[in-house]
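Trainee: Listed after this line are the structures, all set down as structure tokens.
No value in this document is a laboratory result; all are computed from the given coordinates. Please read all numbers here as calculations on a predicted model, not as lab measurements. Cβ atoms are built from the backbone, for glycine too; each structure is taken alone.
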Structure 1
Amino acid sequence: MKQHPAAQHSATQHTVLDSPYGPLTLIATDGVLSGLYMVGQRHRPPEETFGERDDTPFDEAADQLAAYFAGELKEFTLELRLVGTPFQRSVWEQLRRIPYGETRSYGELAEVLGSPRASRAVGLANGRNPIGIIVPCHRVVGANGGLTGYGGGLDRKKRLLDFESGTALF
């Protein structure tokens with residue numbers, strides 16, 4: 001049976017960039033950034049799904065990440081392919097609206113989404129964010145301002161928040 005052209009598989013590539021937070025694996029689907037994962041990250045897909053290693057689709061992402069880590073970029077302007085449920089995508093869109101150096105609680109995000117009792121669901125969606133750092137899930141904290149779960153580890157979360165607030169000690 002012949003496959004319909006619209007059903008053809010997407011082209012996936014990946015690269016690995018060094019960062020102050022360890023190696024970052026970037027994934028592109030059809031040339032658009034669809035993943036950014038840290039070593040040991042919870043919910044990191046299996047490496048065999050990353051596609052071939054090819055730096056080509058990642059020039060702009062690499063430049064913006066370098067500027068971010070240099071303290072020169074406060075807001076990413078990359079095209080992203082965020083794959084998830086409609087609720088997850090709405091949470092991830094809200095994460096992108098949290099300003100650099102600021103935090104929001106899971107409850108505050110749930111309120112903005114019109115579901116004030118959904119803070120646990122917001123937390124689960126936050127944890128499934130496929131594009132860490134660029135979609136800043138590290139900027140979400142507990143209701144009391146305390147650090148709570150982070151797929152990249154609480155140490156990285158603290159370091160990212162300290163970096164953005166200007167209190168980082170490298």
Structure 2
Amino acid sequence: MTQTLKINGTEHQVDVDDDTPLLWVLRDVLGMTGTKFGCAMALCGACTVHMNGVAIRSCVTPVGSLAGASITTIEAVGDTDVGRRVQQAWLEHEVVQCGYCQSGQIMAATSLLASNANPSDADIDATMAGNICRCGTYVRIREAIKTAASKSQPTSGEAKS
């Protein structure tokens with residue numbers, strides 16, 4: 001069955017069954033390999049993408065449920081101000097070790113900051129709890145999120161950009 005998906009601002013026609021997980025459409029049909037396969041049960045966060053700006057697990061999201069939705073993947077998250085700030089903070093804090101989980105981590109962090117410009121440690125922990133990093137870079141992830149958040153805050157007398 002042909003599905004029309006809006007991914008990273010572009011409409012794509014894909015010939016897949018309604019119950020095909022978005023992850024496999026992204027990776028195998030469209031060749032967008034930045035989103036990773038981890039567990040296939042929505043437990044590890046490696047497959048995190050945004051649907052209408054909200055972080056979702058693409059491994060358990062059937063394409064048939066995405067009619068009219070706007071999907072953003074790691075390939076395009078840097079096109080937004082928040083995504084750019086998060087990616088830059090990841091580099092500044094040298095978050096990445098093996099890198100496998102990082103696209104999902106960045107997508108979760110970006111979704112958090114898009115909805116909460118000044119998250120507390122508890123907010124960060126709650127949002128990021130579903131994203132597993134086997135290298136254990138959780139402290140650097142939290143610091144990178146705080147850095148990205150602080151760069152959105154105006155300093156005295158300046159307007160937010």
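Trainee: Quick check: 0.8 is what I get for distance in nm of label points 7 Å out along Cα→Cβ at positions 109 and 125, calculated from one of 1, 2. Which structure matches?
Mentor: 1
Trainee: I would also like to ask the following. Can you rank 1, 2 by distance in nm of label points 7 Å out along Cα→Cβ at positions 77 and 101 and just name the one with the largest value?
Mentor: Between 1, 2, the highest calculated value is found for 1.
Trainee: When semi-axes √(5λ) of the Cα gyration tensor in Å is computed for each of 1, 2, which one produces 28, 18, 12? Numbers along the way, then the final one.
Mentor: Details: 1: 27, 21, 13; 2: 28, 18, 12.
Attributed to the structure labelled 2.
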